[in-house]
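No lab work stands behind these numbers, since they all come straight from the coordinates. Everything numeric in this text was worked out from a predicted model, so none of it was measured. Cβ atoms are built from the backbone, for glycine too; each structure is taken alone.
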Structure P
Amino acid sequence: MVTNDPWRDKLTDAEYRVLRQGGTEPAFTGEYTDTETIGVYCCRACGAELFTSDTKYHSGCGWPSFADAKNAAVKLLEDRSMGMLRTEVRCANCDSHLGHLFSGEGLAPKDMPDERYCINSISLKLRPA
């Protein structure tokens, strides 16, 4: 079925719900939650490079966590949904929803910034090195 929305035609229903409608995949179900493969994580919608495996770490939160994004790859927006103030992370290239940024939790390894880019696996596509 062809629609007027090119994203609807390109993405699966689950991808569309997260990337274009700001949804969240269930914790501990994503493809990249525990992945340790070396490479670059790209936006599943447009292919833009977003994160590298050297900033990925296990936070125990149920979603892939990154200490930093590639320079200018993401944009950050204030998110007051869910009755709290959060920072939404979107792809700077195509404006797809990726997840949220949390700071000061103390979950990052000591040699990384104390930030957690909490990103939906379904928003990403890993390009192994």
Structure Q
Amino acid sequence: MRFRTRLRTRWVDEDNQGVLNNAVQLTLLEEARLAYFGELGLMDGAHFPFVLAQCNLRFVSPGRGATEVDVALTTVHVGTSSLRQVARVSDTAGVTWLEADVLLVGWDNATRAKRPFDEHFRTAVLAFEAGSDRAD
């Protein structure tokens, strides 16, 4: 996975069993998506050009609060109006907490409907995943 970002959980993110609340894992993935698309220059402020359509999670090891984590993700498919990403959340010692498979769908907030990604968006994601730092 070419993209990685470091995030931090809060101490309050642990449940009464001393395990990171599973909803917090989804927030970590969302923060990583914000960083990923921000790095690619595809964000309009903090507004995603898509909505989360599906997210399959596999909890590998219990997470902790008040801990730095590494989130790695990659886009494995870019369609006309959807894209699929896979992600992994790990602690800084390399222990995987979570693996995710995510489906995102292009979204027009004004019409409240699915929309295709524009060519600039598709090209930038594909170029980044191919190892180029810019779309030519």
Completion exercise
For mean count of other Cβ atoms within 10 Å over residues 17-24, structure among P, Q ranking highest is P
Fill in the blank from the handout: Note: mean count of other Cβ atoms within 10 Å over residues 25-32 at 18.9, derived from one of structures P, Q, originates from structure Q
Exercise for the section: Name the one structure among P, Q that distance in nm of label points 7 Å out along Cα→Cβ at positions 49 and 105 of 1.8 was derived from. Expected result: Q
Exercise for the section: Figure out for me which of the structures P, Q the number 3.7 belongs to, where distance in nm of label points 7 Å out along Cα→Cβ at positions 9 and 81 was derived from the coordinates. Expected result: Q
Practice task
Check the numbers for FRET efficiency 1/(1 + (r/R0)^6) of positions 97 and 113 (r between Cβ atoms, R0 = 25 Å, to 0.05) across P, Q and tell me which is largest.
Solution key: P
Exercise for the section: Figure out for me which of the structures P, Q the number -0.57, -0.74, -0.82, -1.24 belongs to, where log10 I(q)/I(0) by the Debye sum over Cα atoms at q = 0.13, 0.15, 0.16, 0.21 Å⁻¹ was derived from the coordinates. Expected result: Q
Fill in the blank from the handout: With helix-only ellipticity at 222 nm (-39500 (n - 2.57) for each DSSP H run of 4 or more, over all residues; to 500) computed for every candidate in P, Q, -2000 is reproduced by structure P
